[in-house]
Structure P
Amino acid sequence: MGIDYAGIVGHEAAQLTAVARQGPLDAPVPSCPGWDLGRLTGHLGRVHRWATEAVTTGAEPDQSGLERPPKGPEVVPWFEAGFGPLVDALRAPRTGPGGWNFMGAPDPDGTFWARRQAIETSIHRWDGEDAVGGAADAAPLDAALASDGIDEHLFLWAPWSLSGKDGIDIGGSVHLHCTDVDGEWTFKTDDGVLLVDRGHVKGDAALRGPASSLLLVLWRRLRPGEGGTEVIGEGAVLDRWLALGA
């Protein structure tokens, strides 16, 4: 049975709603410098509306026509009103390949947006909980989704993010190993190109730990060694990868 992306979007968005309602909305978000909880909530609410239009029309949304989040406490009900339509759109039967997506990624089964929104909503829910209670009190991401999110990060997000950039040589290879669910990857850069292999291949550096923590390290929410992760070998290679900001 596959991952219920739409169900995760709904669950995680409801959790963030509860966090935002409790507040305080002016709590700084450590992982998003310059943002507070209110801005984080408004950002994700706008992303949800953007994604809903992309899913339902199959075309690139006109962002100038999207609702802008209100200021102050009104952002909470505004956010809450936006994720239900996204869940409904993601649950609608797919009749073919997906339409437009911002990465220009192949989407033969029409799951790009469901996967991306489940990952983004989960990470921002973690951000919200981190803002009000600290990382130690933030609930981990769903393990199966997190493992899938690592795969998305390495095969889709990072190549898209780094495309056309110079100086991405990290000087070695990195092995990622989930300790709670299936998932192993080894990646390196070769002449400025990111190469990724699935499976058990020894790397110059290794990062082991729960899938949620590994994904949060890749997204620079946790540092290597935090969240039950363990760094083995040449940690500087991993540090150079993280410094690229992919």
Structure Q
Amino acid sequence: MRVIVIEDESRAANRIIRLLNELMPEATVVGQAESIPESLEFLRNNTVDLIISDIQLADGLSFEIYKDYVPDCPIIFTTAYDQYAIKAFETNGIDYLLKPIEKERFKKALDKLEKLKPNVDLQSLIALAGGRENKSYKSRFMIKVGEKIKSIPTEEIALFYSLDKGTFLHTRENRNYVLDQSLEQLQSLVDPDQFFRISRKYLVALDASMDIIAHSNSRLKLKIQGFDDENIIVARERVKEFKMWLDR
């Protein structure tokens, strides 16, 4: 099996290749690419049986590749942050791996290869090139406060966070309210253009009043006005995507 790995982070690319060698020794990585033009050039001039492709490259979303090139092999996408409509891939025979890639999850993706449809649904990919499906997101949250129900518009929310097995929202007026949903559920309910999951613990609003400070191990530290936690850290594997999200 001939494989191309499209990934602009050398550490992530090396891990993919290492896991591929362990789990599918008959596979051969015949190409590596770090950008959209480099990927297109290779794919147009070489035959491959499998594409393993990061979603967010330094020069844009890798979906752009498949607007100009129609692959006749399966694609396994990887992503540092599950903000895209990944479920659409599964219905079209396309799998995904959430970074950091776990060996067992990678094995399951490889095991599905024989069942995957060979052709990519370009309409789904083109729709996803904007970063999300056409869908509506929550505009407000209904919160129970004692015996009363309070409505909080999403534009008043600075961040969502988890603490002691609970989930909370913090408003710009420095109030905290408990929620029934998990952060995983919340990130699918709010607009990904406005909220970003910086770590397992925090989902922050784009226009929350914040200072961004360089932190250890190439990470970033956020200080959000009115929020007491001094350890709001952007996970290292999400720093690049967080910067791109801020710079849209």
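Quick note: the coordinates plus some simple rules give every number you see, no bench work behind them. Keep in mind that what you see is a predicted model, and the values were worked out from it rather than measured.
Here is how the numbers come out for the structure above:
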read-out	value
Of the structures P, Q, the one that 14.4 was derived from, the read-out being mean projected area of the Cα convex hull in nm²	Q
Origin of the value -14500, where helix-only ellipticity at 222 nm (-39500 (n - 2.57) for each DSSP H run of 4 or more, over all residues; to 500) was derived from one of P, Q	P
Given 12 for relative contact order in percent (Cα under 8 Å, 6 or more apart), calculated: source structure among P, Q	Q
